[in-house]
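Each structure below is given as structure tokens.
What follows draws every value from the coordinates through simple rules; no lab data is involved. The structure displayed is predicted, hence computed values, not measured ones. Cβ atoms are built from the backbone, for glycine too; each structure is taken alone.
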Structure I
Amino acid sequence: MSVRTEKVASIVKEEISIIIQRNFPMEEYGFITVTEVRMTPDLKIAKIYVSIFGDAARKRKSLAMLEAQKSFIRTTLGHNIRIKFIPAIAFYLDETIDRAMNLETIFKKIHKEEEDRLDSKDNETDAA
């Protein structure tokens, strides 16, 4: 990405985060975080990646709400930033945090199994 593309993506990310925080209650839609914004080189399309804290049903509901409110969000974005064209926006669910938590759980399970295996070996050696 060019420097301009990165700057615009950063500004869009910040503004979209503020719009979501101010207009969509966390109690109803969960904790929505804008994790990344990728702009096309012509700055006409913004791919917005969001992380939603909650169960699968809440994630679906929140993503559907964001899709339904896309025009409101884009219009509000247009009022808040000064660029020649306000980009079309598309929301994508970022599951990186969920994957990392799943991996952490697997690592802990493996570590615990390894400790249990070593403890049972030690107990066998002590008994002999």
Structure II
Amino acid sequence: MTVKALRGVRVPDARKLLLGLANVVEGRSYGMPSYLLNRRFFARFRDDDTVLVLQLATIGEREVLMELDPRAFFFTEHYRNYPAVLIRLAEVPAALLTDVVTESWRHVAALPPARPRKKPAVRRRPS
């Protein structure tokens, strides 16, 4: 008898998973509410919180995930050349999400902290 993994992770549970990892905080990335790790982008919700965008180590890792579970993992043209994967929360088994997020956390945590961005200078109008 085959036992299917239960699919679907609620947003509060995904949020708890993200914030339960060391040094992950809520912040902003490119003006969007995001989860940051050492000031670097780590993850964010999109599509009315039905999809989680997650930073990965490589684009190849994304390909493996999409082959493993194409119902849960995908990408859009916007992310084609960026090592990130989009995860359908309604389709991903909770244990798999935990494993993928934890592995991603290990990768991003090993990177040096992002340098703070300088705020653009305010242009003053001549009087």
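Comparing structures I, II by mean count of other Cβ atoms within 10 Å over residues 9-16, which one has the largest value? By mean count of other Cβ atoms within 10 Å over residues 9-16, the leading structure of I, II is I. When distance in nm of label points 7 Å out along Cα→Cβ at positions 25 and 105 is calculated for each of I, II, the greatest value falls to I.
One of I, II was used to compute relative contact order in percent (Cα under 8 Å, 6 or more apart), and the result was 23. Which label is that?
Details: I: 23; II: 27.
The correct label is I.
Source structure of the calculated read-out (mean projected area of the Cα convex hull in nm², 10.4) within I, II: II. Structures I, II were shown, and helix-only ellipticity at 222 nm (-39500 (n - 2.57) for each DSSP H run of 4 or more, over all residues; to 500) at -21000 was computed from I.
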